[in-house]
Every structure is written in C-alpha cells, then in structure tokens.
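Chemist: In structure tokens below, several structures.
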Structure P
Amino acid sequence: MKTKLYVLIFVLILFQIFLPLLTGEETIKPYALVTVSVANMRCQPAYSAEMATQCILGSPLRVIGEKKGWYQVLTPDGYDCWVTGNSLTLLSRVAFNSWIKSPKIIYLQDNGFVFSQPDSNASRVSDLVSGCVFQNKENTGNFIAVSFPDGRSGYVFETGCRDFEDWKQNVQLNEENLIKKATDLMGVPYLWGGTSSKMLDCSGMTKLCFFLNGVIIPRNASRQAEVGERIDIKKDFSNLQKGDLLFFGTPATTEKQLHISHVGFYMGDGFVIHEAGRVHLSSLKSENKLYDQSLANRLVLIRRLTTMVGEKGIIPVNRHPFYRLQNEENEY
C-alpha cells in the first residue's frame, strides 16, 4: 500500500514539473498588470504605509515577493514597492507575452470612463486617467470595445484613444510636446506619491509628461537629477530651452552633498511650471509678478533630457524591457 502511495506521489511531482514544459505555461506567475485606473504603491505591505508611487492601468510589473495578499513589485521606472493584490492580475511569462502581442490602445485624454455598453448613459465599469492601456477588441460607432488585463470588458469613447503600437513607434518627444502635457495638468492638486492626472507630486508630474511622450524616466526628483545633459545655470537663463528640468534644493558644500527636493519644467523667459500645492506657473525673474523668491534661491541644477533619449535612465517605451516579449534570457 505504501509503495503505491509513494508511486502516486512521485507521479504527481513529475506531472507538476513537466506539465508546464509540455503546455508552455508556468506554474509561477512572475509578471503582473495593473487592473485599476490608478494603483497606489506603498513602501510596506499595509494600507497605512507611506505611498511611494502610483502605476496606471495596463502598467507592466515584475513580481518579486508576496505577503498576505500584498505583492512586492518592480515598476518600469525602477521602484521596488508593494501593492495590494486586488489592483493586479498576475501572469505567467506565456500569458504576459500574449498581452504584449495583443492589439492594444492607450487612452490619452486627461480623464474619462469605461462604460458597460457603447452608450455614455450606460453604467460605468471604471474611471480612466491619461496613459491607461487596454486590449482593443473592435470599434463600435464612436466607441471602442476594450478588455481589461483582468478580463473585464467595456466601451470607451474612440476620441482620445490611439493604437498603442502606433503610439509607441511614432510619439514625438520634444520641448513643445512636453510643455503641452505639463500645461494640460494646470491646477491638478498635489499628492505625495501621485503620478496620475488625478493628483501628482512634483516628480510625478515630470515623469507623467515624459511617459505621455513615449519615454520612461526615473521616478523621483533626486534620480531624475542624475540623468540627461547638465546645463550651466546663468542668471539670465539664456542658455535654457523649454522642457529643461529645473531642480531645487540645497547646494553641495564641503560637509554636505547636493540635496534635491523639487523639480519642474522650464517654460521660457524665466518661467517654470511645477507641482506645489497644485500645478502652476512661477517666475524666477524678480521683475515678474509671478516671481517666487524662495524657489529662485533654491535653484541648484538644470538637466536636459530631450537630447539624451536612449541613454541611461531615459528609455523610450518601445525599447523598454517591461514592454517587450519576455524569455529566460530577457528577464526584467
């Protein structure tokens, strides 16, 4: 009797080992996609923990741990954080690659909704923010039938949507487009850790504007200050271009390192657009009525990222490993 039991156990073990190889499917699921419009990512696996960042619907993640329904993940911009399982769908490599290969759309309006029927009076399935990604099923009049990463379905207005592959290949990062995205966010309120068009922090605003122009940059200001071309600070700002990143903080001394605490976009003529309380304009020129003396006194660094796309930390979405097919040699 014991011999038969041991044989059965052995067969079951072999079955578990070799079935994934035969089917091409894995038993572990090391990948995930965000399934809500905006997922809050925390420093520890608890709702009471500090919010580190956010990820938008359709964002790909690498799962590296799990604890009581919370998943430790790596985000495309390099954050190691925790997110509750009800904001994700977990995927094997095979399922993840199926998502990568599937037709998808990206939603580029500031805000919107997914409806249960191709009718704006129908019940809502979800809200939307700029940058959400879905599988594209079919066009229905003024609506597109879409599928969420977790299998839910609905309809979104065709206006404001773009084929994801076409967007990845053809979106143009330049100074004017960066500033256009930033000004579209004017008045959006501040939220520590926020990176969506609902609420933002300062580096969340700059990160989102780059993403909506097809480029992934580091998440926080101190990391953003490490990439791109360093530009000298001149009193008249004559050497700056629109879209340059202006960093604020305290300068380095013999005793202390440079400390970055804030970031914004240069708008030209001494103006900066930044998130502080809300997205708004300030001037670094004392003769202007929007002059912010405190901000001007804390300007410590300027970086130009638009000329360095493809270099370390400035990665086009279409070349980022999180948005490409995965195999054993091409892990995150």
Structure Q
Amino acid sequence: MSGSLTVEARARRRRRRTAGWTALAGLAVLIGAAVTASSWRAELPDPIASHWGADGTANGFSSLTAVVRTMLIGGSLLVLGFGAITLWLGQSAWTRRVGAAATIWSALFVSTLTVGSLSIQRGLADARDAGGIDGVLLLAIVISLVPAIIVAAAVAGDPHQPTAERVDRHAPRVELAAGERAHWSGVAQSTAAVLLGLAAVALVSAVVALTHLWVLLIVVLLLTALVAGMSSVVVRIDEDGVTIRSPLGWPRTRIPLDEVVRADVTTVRPLRDFGGWGWRVGRAGRIGVALRAGEALLVERTGDRSVVVTVDNAAAAAGLVNALADRARAA
C-alpha cells in the first residue's frame, strides 16, 4: 500500500512541478514584455497602432496602456488555462508535455507579437506611418514555436510503474498456446479530421492570397503537418506491449505489458468525450485517439492512466492485450 501511495504522490508532484514552473515562466515572460513596452512610452506615438489591415497599413489605434493591459489579461488567461490542464489532467507524460508546450508558446507568442508591433513604432510621431507587421508575425511564430518544442522535450517522462497483479479474470481474452507468438495491428483514419484540417488549410491559404501576408504560409505548412499527424493512427500489439503512433512517427505512445491493468472495448463519441477528433485529452486525464465515433480499444494502465483509441475489431485487440499481459506476468 505504501509503495502505491508513494507512486501516486510522485505523480502528483510531477504534475504540480510541471504546471508550476511553466506557468510561472509564462507569467514572467508576459510581465517582462509589459515592462519593456512601458519603458518605451516616451518613444511611441499617442495613440499607437494596434491593428493592421489586409493592405499592411495600420487601421486601428489605441493607448499603450490598453494594449499592455490586453496582452497581460489575454496572455495570463491562456497561461493559467494551459497550466490548469497540465495540473488537473496531466497523469500521462504526453499530456504534461503538450500542456507545458502550449503554456510557453502562448506567453511567447502574445508577448512577441505585442512588443514587436510596438518596436516598429518607436520614434514615430504618427502611428499611421508604421509599416506592415509581416516580419513581426514571422518572428512571433518562430520565437514561440522553437522554445515550446524544447520545453516539451524537457518535461520528464512517466517512470516505469509495473504491476504483478493478474488482469481481471472477467476481462476479454484470446486463447494463446504455450510459446505462441501473436500480434495484432490495425490502422484507423478520420474523415472528419481530414475535412476539418483541409478546410482550415484552405481558409488560411485564402487569407494569404487576399492579404499577401506570405508569412502565414508557415501556418499553412504547420496545419498540413498537423492534419497528417492527427488524422490517422497505427496500432500494434505484441510482446513489447501496445504501440499507438501516427504515420509520421509522432505523436506516439507505448504501453508496456507490465503496466496494463486491463484492456476492454468501449464506445467513443469524439465531440462529447474529447471535444473533437484526433489526439485529445478527456476527463480524468484520459488520452483519447478519437478518429471516429464507435467502438474503441480502452487500455487502463498503472498510475491512474488510460488510453482510448478508435479501431475496428477492438474486442480482438483487447483480448490479445489481456492475454499477453497475463502471460508476461506468469513467466
């Protein structure tokens, strides 16, 4: 019992630490941007440009105080929101990494966009003379994306949490002969995710064509990669455990057999259960690879973690997971 409590305590501590340091770092970035912006007050026109039109010219104006206040409030809500997701739903390392990356990304993007748009107005008497912000937008995308990836990679993974307890005898199983090698594989795709992704790509491409903000082509490339990585999944079950990955190799997650508590069949409704299609986080931190509605493989694992992936013939997949897990523990 004490060992189990120790594992749970360590898991909670990982979540608190990850959510805490990334949220504090994000808030520090926002405060630093606010201080920098305020220090330029004497060098900036009044009012300052706060919005740019499709032709690249400033067409919206505001006070410096209002712009800084908007950055702090909006940025803080994003940082604290992603921090809360990391804290409350971060049972799995995958969720903590995504939450931490989103926290840092949002703080850096909002801060860089705000400070960058102000920097091009320093020394101007009239904010209408400010140039376009294509370069600022490009800088904000790069400066926010690269550190976010580094932060995600720096978040510690889950420690190995094996269990010696047998799988529930009522769980589905397939019959395996002694020494028989068995594996199962399946591929699932989401038409809805592909259509939504392509619609987003088409929308951003149209915006690029109309506004000539060529920097947004980076967003088109990122969206294309996101569609390719999130709209299809390959599942493999063998003596090494359960591996779920996108055709690109990432996202990816693997569940060792000695961490399997039970595998079963469940029914998934992507919008209701996970808020959409693709790789998602649901209630209680459950990772969902929800590519369509219907039957899905549910794998409950140690550390109060679970993964759901929508695949055909989920009953056969669950039966093999349980049989292999039991055999591995009996060896």
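Chemist: Name the one structure among P, Q that helix-only ellipticity at 222 nm (-39500 (n - 2.57) for each DSSP H run of 4 or more, over all residues; to 500) of -6000 was derived from.
Modeler: P
Chemist: Quick check on the output: 14 is relative contact order in percent (Cα under 8 Å, 6 or more apart), derived from one of P, Q. Which one produced it?
Modeler: P
Chemist: Computing mean count of other Cβ atoms within 10 Å over residues 136-143 gives 14.0 for which of P, Q?
Modeler: P
Chemist: -0.48, -0.91 is what came out when log10 I(q)/I(0) by the Debye sum over Cα atoms at q = 0.08, 0.12 Å⁻¹ was calculated for one structure; which of P, Q is it?
Modeler: Derived from Q, not from the others.
Computed from the coordinates by the stated procedures, all read-outs in this text should not be read as laboratory data. All of these numbers come straight from a predicted model, not from anything done at the bench. Cβ atoms are built from the backbone, for glycine too; each structure is taken alone.
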